[in-house]
1. Say we calculate distance in nm of label points 7 Å out along Cα→Cβ at positions 38 and 86 for every structure; which of 1, 2, 3 gives the highest result?
2. If Cα extents along the principal axes in Å is calculated from each of 1, 2, 3, which structure is the one that comes out at 54, 30, 24?
Structure 1
């Protein structure tokens with residue numbers, strides 16, 4: 001019975017230590033996406049800053065994961081990406097979906 005409790009405790013610790021950093025990094029990246037979308041000057045600059053931040057957060061975001069749409073004066077960015085988690089015997093992929101938007105600068 002004691003061995004089962006130790007096994008369960010170690011399994012919980014493994015899961016928490018693998019999932020928590022991924023969720024934290026993804027949360028930080030989501031905040032960054034929303035902030036950058038609100039103050040974006042150009043689509044290229046926005047995409048490049050998002051890729052740089054994803055790399056800094058160790059998230060596997062690719063150029064093709066970022067979608068930027070312009071509608072009138074509104075810029076909307078959507079980032080869909082997956083992060084693999086290594087749990088020794090099982091390797092799930094966590095899926096994340098982040099949306100940010102902002103107004104484009106007025107040109108006269």
Structure 2
């Protein structure tokens with residue numbers, strides 16, 4: 001839809017075509033409302049994306065080896081049943097995004 005110009009509306013009024021001028025003004029109002037709605041939607045999208053970025057930046061987890069999202073966290077850590085007396089730890093990691101789990105034996109250096 002072509003945006004009616006101010007000059008076009010004034011010219012219509014000078015010619016006495018008030019009805020046509022009012023139609024052009026209504027078109028402008030309609031387009032203005034559509035732009036305002038689009039602006040609100042875009043602001044909401046930006047806010048949502050900013051919140052998502054903050055969540056990702058604030059998350060202290062490592063990238064998951066399966067899905068690569070920063071959601072890899074230590075779920076539990078306890079002395080290993082076999083090597084616990086030597087300082088070995090059994091750790092279980094889990095991704096809070098995809099649910100992938102992995103266990104590791106950590107030995108002292």
Structure 3
């Protein structure tokens with residue numbers, strides 16, 4: 001697989017709003033073909049927020065290995081981490097609060 005883009009996508013009211021996606025890094029991505037997609041993830045307990053998505057395209061290595069395979073570079077991994085940090089900031093602004101969990105996000109002003 002080749003990494004085409006790292007995008008930050010808002011999920012609001014159970015819908016991924018692709019038209020509002022923020023392209024964090026781009027290596028030849030031409031945008032989404034649809035404006036929105038229903039978010040089935042957490043459909044029983046939807047929470048608004050921003051998520052990071054990797055846009056991939058097939059490469060000859062996929063055929064060689066017989067499975068989709070991606071060899072990330074250091075700068076790509078760093079860009080993914082940056083996008084995750086930015087999505088946390090955007091989610092905090094959207095929700096007006098921090099959160100606990102696998103990737104907790106709490107700032108000092110959440111306690112004041």
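1. Going through 1, 2, 3 one by one, distance in nm of label points 7 Å out along Cα→Cβ at positions 38 and 86 is largest in 2.
2. Only structure 3 yields this read-out.
Rule-based calculations on the coordinates, nothing more; no lab input. It should be emphasised that the depicted structure is a prediction, and the values quoted were computed from it without experimental measurement. Cβ atoms are built from the backbone, for glycine too; each structure is taken alone.
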